[in-house]
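Below: a set of structures, written as structure tokens.
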Structure I
Amino acid sequence: MKEVLAGGAIAIFASFVTTVLTNFFENKRLKVELAQKEKDLLIVKAEELYLQVSVWEKSIDIVNMNHLRGMKGELSVKQVLELCIKTDEELKPQPDRMNMLIAIYIPQLTASYNYVDAKRHEIVKYWFLYRKNPENFNSLEQFNIAWDDFSNAMNEFKKQIATIPNVLFRGK
């Protein structure tokens, strides 16, 4: 009888150890799987952000080019505004979507995005100066400098977005 009880106890203990080990390794596997899914999602969101930023940049560049043409006397203010509306309708930039992607998925880019947006605001200032008094607009050089600053900031921002997959997979 003692042998049967000892054998039963050993079987119960072995079953318990097997269950514990199975749960331990299954939990470990699920954690690895979850971490990989989180990386995959972040890469997808970084790619989406990069595309959104590219559309936003293209929109701003086209609007800048139209304002530049107006500042040089090639277009009237009305023509510049009509082209701005057309650009927005065709490209449909989504700055709110960019902000959402950054806020939810990649908050470490917030400061860089804010810097790019501040550079954009510098350009917009010249748009309004031109629109307000096109005949006496004399800030073309400052406008071009502001546009260059924006372009440089945007290029750095896009590089940061593009490095996200490298950081995730190489831990850099």
Structure II
Amino acid sequence: MHDQDELEARVYLIGYICLQWSYLEYLLAIAIWHALKLTPETGQIVTGGLDIKPRSLMAYRLAQKVKMPKALTVKLGRASEAVTLIQGDRNLAVHGIYGLHASGKVTAEVHRGKYRGSAQEMSADRLFQTCNEIDKVINDLEPTMAEFGLIDVSRPVPPLPSP
């Protein structure tokens, strides 16, 4: 049986995944706006309807095309690769239909994407690992975007909780 503390930990981690994924989408959008020299208002029109995968690829390709600083272009390329690797686990965590397997393990199932139609074990450790993977991408990209003046990092993002 799963107790209230474990349930609260899972819910917190899923919320944290949502928070960090949204922030990563925002960073990628800003890179696109910067490359195209768009105001935030116009940029939101351009990037608002883009899912994260095409958004990350566009940010990277535009950085190459407009010759953004090499350090930033490299980080955007790494972010694009990481998004491809993380997206399935993020979507499972956030969009999954949760249940309790006969073994007592918590599972989640989605109906599209990497884990389509197959219930996956969704332990708190797995959620925590997904949080860590997203944090790694942000922690790699954010300082370089700040260094080149694309963002202001004076607003702190909450730290990842311990499992």
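Nothing in this text is a laboratory measurement; each read-out follows from the coordinates by a stated rule. Just so it is clear, the model here is predicted, and its values are computed rather than measured. Cβ atoms are built from the backbone, for glycine too; each structure is taken alone.
Supply the structure label, taken from I, II, corresponding to Cα extents along the principal axes in Å with the calculated value 55, 32, 27. The value was obtained from structure II.
So mean count of other Cβ atoms within 10 Å over residues 29-36, computed for just one structure, reads 21.4; which one of I, II is that?
It traces back to II.
Can you say which of I, II returns 1.4 when distance in nm of label points 7 Å out along Cα→Cβ at positions 21 and 141 is computed? Don't skip to the end; give the middle numbers.
On the way: I: 8.0; II: 1.4.
Corresponding structure: II.
Given a value of -22500 for helix-only ellipticity at 222 nm (-39500 (n - 2.57) for each DSSP H run of 4 or more, over all residues; to 500), calculated from one of I, II, which structure does it belong to? Before the final figure, lay out each step's value.
Details: I: -30500; II: -22500.
Comparing all candidates, it corresponds to II.
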